[in-house]
Structure P
Amino acid sequence: MSTVRKSDPLLTITQLLLRVGMAILVLGIVLAAGAAIAVMIVPDDDFIPKLAERTTQWWVFGAAALCAVMMTLYLFFVRHLSRIVATVGTGDPFQPENADRLERMAWLTLILQGCMIVLAPLATMIADRIGSTGGGLDISFDSLLLALVLFVLARVFRRGTAMRDDLEGTV
């Protein structure tokens, strides 16, 4: 999957960091899914008594499940990025697959922002129910800007691929 040239330390370090990030995301997915299941199966009256309320358990289950879904989406995003970096390492980044990857990354960014719109008030409501201070999650314009940049880059890659193909056809 990854054939980064050894002579480019930036790409090698980037791939290493992306792989570590993917491993952390997989661990997070497992922990969030486990927490979602645990809160329903084994409510702990001693830990947080208000969490034992059935409606609160369902809200916490939903929040933990949504976190697991979001980490899965982040995992897909990082995997696409890793594959793009690999093509840069081989010296041929202008491939139709990379344009598709960038477009998928843009859609993932928008979906993740939508998930945050759901998660933010959910976290605040859960915090209020268990007697804690607010959820503290913010909705960011940065994600929308990132999505736009990725959509534009996808078009740039499509155009670059087409230009390269035209050039090879004339030679």
Structure Q
Amino acid sequence: MTCAPGPALRVGLLGILVAAGLACASAPDPNARVPIVAPDLASFTPVSAFLNHRCGSLDCHGQWGRNLRLLGHEGLRLDPADAPGGSATTTAEIGANYESVVGLEPELMRVVVEEGGAHPERLTLVRKGRGAEHHKGGALVITGDAQDRCVTSWLAGALDQTACTAALATP
């Protein structure tokens, strides 16, 4: 006759093992910070202009409550005294747009950037823009068109200024 431990003994042993594991695990450092790895802010201005033009209207991403929030000349303004359609997009608005874009999915952004822009469709920004994932605004870009190249070239660290200029001209 074999004697197997009963359910109470198995639960007790599991509890001891879990408690021992927790006692050995160190707590994470609450002051530790992981740096964001993202494309260059200095080359973001044309991308910001395109995104604001195409996606930043007040009924889309030009709203404070959006996960991807875009500010600028054609929509929501950082300074309430600046009216949409008024003065040019400010440096502060471009910086806020940069933080919004790179902060949307920082872990995936890191991977895409570290891999030189490979497989940008891992990012929701790209998938929704291309229509590969449900997007209230529908598909706004076609893979490989100027609008798509504006964003994906920036993600790859080699901004295609010509594509961004053409993307900005797209209605």
Structure R
Amino acid sequence: MPEAGRRARFAALAGEASRTVEVTALGEGRYEVAVDGQVRVVDGRATGPASFSLLIDNVVTEVGVVARGDVWAIALGGRTHRLRLLDARALRARAGGGVDTGEREVHASMPGKVVAVLVSVGATVEAGTGLLVIEAMKMENEIASPRAGTVRELRVRPGQAVEAGELLAVVE
């Protein structure tokens, strides 16, 4: 997040939808957040390593947030939403047509239990395709492919406990 008084600008991508997000730190856990020009003041407090309590328009909302690179998983109301936050530099690189090549390892962002494996080794997947589901903090979180490609390895099975940082799958 930006320093107090500074503004950070992002593009938030969820599937085909794109939103412009501007965040200005006001200090003491308060932020002015504009999404496509609609401005809200958000008071945020960490309630755990990956959970936050947000006060928006006098309504308190509990969220879980996990980031891996520019991909964010946001747990809200029993559902997990995935989006990419791209800053100006990442947007320029994306506009330049950079190709996503090479393999990508998919790691557990927090400890939990694998409740479902949604693909098999050799499956062709798109970026954002669900690979598996992990139950963590009493919520089911779908773990998505970070890129389009082929599932080369699956290192987990349903019922298996996983630790934060554990390798789950490899997509190439």
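For relative contact order in percent (Cα under 8 Å, 6 or more apart), which structure out of P, Q, R has the highest calculated value?
P
Here helix-only ellipticity at 222 nm (-39500 (n - 2.57) for each DSSP H run of 4 or more, over all residues; to 500) has been calculated and equals -28500, so which of P, Q, R was it run on?
Only structure P yields this read-out.
Out of P, Q, R, which has the highest value for distance in nm of label points 7 Å out along Cα→Cβ at positions 84 and 156?
Going through P, Q, R one by one, distance in nm of label points 7 Å out along Cα→Cβ at positions 84 and 156 is largest in Q.
The numbers here are math on the coordinates, done by the rules we state, and not lab data. All values derive from a computational prediction rather than experimental measurement. Cβ atoms are built from the backbone, for glycine too; each structure is taken alone.
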